[in-house]
Structure P
Amino acid sequence: MKILWVKAGKLLPVDAGGKIRSYNILRQLQKNHELVFLTHYGGTRDLWYETEIRKQFPAAVPIWTGAPNSNTMARVLHYLYCLPSRAPFAVRKFTDKSAGRQIEKLFQEKQFDAAVCDFLSASLTFPSKRWGQTVLFQHNVETVLWERMVENEGNWIKRLVYRFEAAKMRSYEQSSIAKFQRVIAVSEQDRAVMSQFIPSDKISVVPTGVDLEQYRTSSGGQSTRPLVTFTGTMDFEPNVDGVEYFCREVWPRVLESVPDARFRIVGKNPVAAVRRLASETVEVTGTVPSVAEHLQQAWVLVVPLRMGGGTRLKIYEGMATGRAVVSTSIGAEGLDVRNGKDILLADGVETFAQAVITLLREPELRKRYERAAAELVARFDWSLVAERFAEVLAGTAQARSSNTHDPLHVDAVSG
């Protein structure tokens, strides 16, 4: 197949959940298909990124939009500028007309069998007449993510902004996803939620995957002392809330029973609230060369999330490393996990703390969960996930051809 894939924002470095998912599927797709990857980004121009993305994806089209930089004042001004738009800021801030013109040009020049809009954030950059010919890769239900942020935000000013943006997102998401030819969700749970907006037969599910080779072959060894670990991008609101909640409510209870335990927060860009959590028993690493090595050192991986959407790659990464996992229900939603078999799920403070304590103090039980986790995740290597993704694209292209007898590009190049 000839595939066009459009992403708002940089794909490299591959250091966040959505990037990890997109990167690995793209890497697998280009082995067997002709792939054009268009990536448009703002801020300061990054020549390293433009060069590197072309190295990894030879047909890549990186576009620097010159959008506002990431300093606080620029973000505030950009938000105020986008405020009148009916689209939420999470979509509007990525919209760029020059990238849209380039997408239209590619449609006219290439005979694409499939076009992918990666995340809803790229939707307004797509020419509106192309939505009906495009597959939306929806990594999470954005409305759910924003409404959970409202529920868990303590600062009344931020909660007010989140509530406003959540309302805009609900309206935009419901009206826009129906315009795409097909939607790809990452879990049956997300599919069920989106089925409230559009017919469920228009939604396909492609599960989250993991790079089994990367995590199984990591050179790190397990720590000699009890080590609990959390991994994630540490300026992402759900992750910040999760580690604050864990350190405030759960960790003191763990220390009462396992006083020599240590908690390690691994991930890039820790905000001030996260850095303040550092103590004699809590380590905040910031960016690390290899998350896999830190997972190897851990005794237990915790995912104490109370908000967010989609699926959590960190759980499958931990399982691929052979680590026991304790998560909230929200943290593990959408994953093919079994509570009490290959993961422990706990939503209360006491139950979460007790699950961590039990795994730290009972090595044989911990090893049982480690084995079960490794067996489960073996079914989700990225190569298998990408095959499923390609099947959905091929089926969508075939259905379109049967209905219209026209390839994806005909209306743009005919005559």
Structure Q
Amino acid sequence: MKTDFLIIGAGIIGLSVARALQKRYPDASIAVIEKEKEVGEHASGRNSGVLHAGFYYTADSLKARFTKEGNARLRAFCQTHGLPVNPCGKLVIARDDKEVETLKELEHRGKTNGVNVRLIDEKEATRIDPNVRTHRLALHSPDTATVDPKAVVKKLKEEVIREGANLYLNTRYLYRSAIKRVKTSQSEFEAEKIINCAGLYADKIAKQFGFGEHYTILPFKGVYLKYGGKERPIRTNVYPVPKLENPFLGVHYTLTVDGTVKIGPTAIPAFWRENYQGLKGFDFNDLTEILWYEARLFLTDRFGFRRLAFEEFRKYAKSHLADLAKDMLHTVNPADFNTWSAPGIRAQLLDTRTLELVQDFAVEGDENSVHILNAVSPAFTCSLPFGEWVVDNYL
């Protein structure tokens, strides 16, 4: 099967790239292959649905470049297509003076990135959400919102199909069979340009094309606990001050688009790429490779991995996870958080030379292929402008 562009992976990034290609090359043929029976079955459909504002990221990063615009454009996309948006905002709270200083750094980053964000005192934080507890100051982000990620991805699928893209579900990439050809579980595809948006498997595919030599995907399992009480304990998303040296934002309260309250997520080191539950998706080769890198990280304690691993595995206990968030509010019963959400896997890129987690988006390519190696949070928020940037710079 011949096509001008072949996209591997129908998550939010693959579909956003397809959409951007249609705008740039309206007469081109575009094929998107997806190994699952529906789009967005992995990270794109399993994330929290938070549209981030863009104040966590340093100004020289791609994340800072695309988050603010991505937030506004996904809101507009949802409004255009009648999809729900919860404009609930976010408060980042501090627990001590040291965290107050980090809040000031986050405000500085936000202002530098042109984001609507400001420091407020405890009194104003209480007006926004009476149940929030903070030390001296909090950071308010009114533009943070939540959407239904599955609904967004499915609507994006409908749009790119309507504009002429061919979507092949239940079509697993197997290997590169020639310079411009790939073998799949259904047929062979030949394309002038191949775009690897395979998420958890992006590193494996990239290596077959001569890219991603010094990288590997390290999977982390994220799970939330949902609130089962009668009255919602929050009016807005409530986040702690993060550790800026790591790409994780810590255990926080999320107010979803339908009003559900949940705490999490975990960032538990997974043992294979689709290590969602039990032995489902088990892959022995994945297990040996990932355990090798996790063992090295544990022994060398790079970026505090040893402590992170111990802390994260403890979060499998509902009571422990709930207790981690209780001091962010004045009144909450941790026992009311009693139902696990469906788990997700974060496809986090690891630099195998330095054993450091790659913090920003990472893309490599040449005249034949392009590989999106790292598209972690806030990739969902950034997806539309990021997809256009990939097309503008690599296609």
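Odds and ends about this structure:
- Structures compared: P, Q; top value of FRET efficiency 1/(1 + (r/R0)^6) of positions 154 and 258 (r between Cβ atoms, R0 = 35 Å, to 0.05), i.e. the largest, recorded for Q.
- Comparison of P, Q by FRET efficiency 1/(1 + (r/R0)^6) of positions 274 and 338 (r between Cβ atoms, R0 = 25 Å, to 0.05) - largest value held by: Q
- For -10500 (helix-only ellipticity at 222 nm (-39500 (n - 2.57) for each DSSP H run of 4 or more, over all residues; to 500), calculated) the corresponding structure among P, Q: Q
- Structure responsible for 25, with relative contact order in percent (Cα under 8 Å, 6 or more apart) calculated and labels P, Q on offer: Q
- Given 5.3 for distance in nm of label points 7 Å out along Cα→Cβ at positions 2 and 298, calculated: source structure among P, Q: Q
- Here mean count of other Cβ atoms within 10 Å over residues 178-185 is compared for structures P, Q. The highest value is that of P.
- Taking mean count of other Cβ atoms within 10 Å over residues 42-49 as the criterion, the highest value among P, Q goes to Q.
- Ranking P, Q by distance in nm of label points 7 Å out along Cα→Cβ at positions 18 and 250, the structure that comes out highest: Q
- Origin of the derived value 10.2 (mean projected area of the Cα convex hull in nm², for residues 10-169 alone; candidates P, Q): P
We did not get these values from a lab; they are worked out from the coordinates using the rules stated. Note that the structure is a prediction, hence the values are computed from the model and not measured. Cβ atoms are built from the backbone, for glycine too; each structure is taken alone.
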